[in-house]
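Right after this note come the structures.
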Structure I
Amino acid sequence: MVYYKDNELIIRDLEEADARIFTDEEIAQGWHTDISKFLKRLQDQSAGKCVSLAAVYKGLPAGYANVYLTVLSGAFAGKGFPEIVDFGVLEKYRRNGIGGKLMDVAEKIAGRYADRVCLAVGLHSGYGSAQRMYAKRGYIPDGTGVWYRGKPCAQYETEIANDDDLVLFLSKKIERQGEN
């Protein structure tokens with residue numbers, strides 16, 4: 001399914017061929033990744049658990065986002081909000097409006113299910129552009145503090161690492177889009 005299209009950008013469902021391209025591109029830019037995360041998203045999409053999006057810029061896969069219809073873990077588990085998971089734009093395609101359009105589409109999809117959407121963002125500098133974008137889009141922290149490996153960190157916690165598992169949960173009020 002195509003969710004957005006203009007002269008340079010198409011946002012559509014993630015396809016199996018995208019998995020290898022995104023994996024190879026992320027490894028080339030120094031990210032720690034493997035194809036299994038994309039294959040998991042495709043499997044979850046087939047099972048109706050999420051909508052997995054790919055942004056194709058000038059004919060090449062450039063970014064992705066996944067909207068999970070139900071949050072199963074973390075600060076928003078069991079609250080009935082959809083969650084944007086694993087959002088990314090390849091570095092060489094950034095600053096072309098791709099991330100903003102992907103988020104527009106993801107939020108619109110989330111709005112079919114609730115009037116609030118949530119996400120988690122990593123805290124190290126590799127997430128800096130995402131942190132800034134979420135703040136500009138109106139996402140606010142949920143108030144549970146920092147989480148590490150799926151659990152909230154206690155005050156003065158010393159057994160954590162500033163890696164991809166150290167996150168802050170955010171949410172945003174969105175426009176409800178009507179029934180799914």
Structure II
Amino acid sequence: MIYYKDNDLIVRDLCEQDIDVFVAGEIAQGWLGAKRDKLEMRLRHKTELGAIPIAAEFNGNAAGYVTVYPDSKWGVFANKGYCEIVDFAVLEKYRRHGIGSRLMDAAEKIAAVHSDTVYLAVGLHSGYGSAQRMYIKRGYIPDGGGVWYGDRVCPENAQCKNDDDLNLYLYKKL
């Protein structure tokens with residue numbers, strides 16, 4: 001399915017052929033933990049959990065991806081009927097072309113079909129700085145429950161590691 005299209009950009013369903021392109025692109029930009037497993041799981045979740053994984057194609061090249069989980073089972077709003085946006089990424093060489101904004105526009109339109117609220121978790125280290133700014137500009141606000149480490153709230157005064165598992169949940173009314 002196509003969610004957005006203009007002269008340079010198409011936002012469409014993620015497909016199996018995209019996986020190797022994204023993994024190679026992420027490794028090339030220094031994301032050494034990039035593996036097929038994550039994107040293969042998103043495609044499995046399409047069938048198993050009703051997830052909607054989408055991809056952006058810029059001038060014919062796979063450039064970014066994100067997944068929407070209607071009635072998400074994880075995170076601060078788990079099992080409350082809200083949609084969660086997960087695993088948002090635009091390859092660095094394609095940034096600053098509006099691709100991330102168009103992917104988020106499509107993800108929010110998909111979410112709006114299922115719920116009046118969408119949420120996401122954003123990492124807290126500097127590698128997530130541009131995503132943090134984008135989410136705030138788009139109207140996302142913190143849920144007020146503090147930071148999470150992995151799959152639970154990080155208790156007050158607890159020590160935690162500032163890695164990809166340290167997140168703040170944000171939400172937005174659609």
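What follows is calculated from the coordinates using simple rules that are stated; it is not laboratory data. The structure presented is a predicted model; accordingly, all values stated were derived computationally and were not measured. Cβ atoms are built from the backbone, for glycine too; each structure is taken alone.
When distance in nm of label points 7 Å out along Cα→Cβ at positions 5 and 117 is worked out for each of I, II, structure II gives the greatest result.
In this comparison of I, II, the computed figure 3.7 for distance in nm of label points 7 Å out along Cα→Cβ at positions 21 and 157 is attributed to I.
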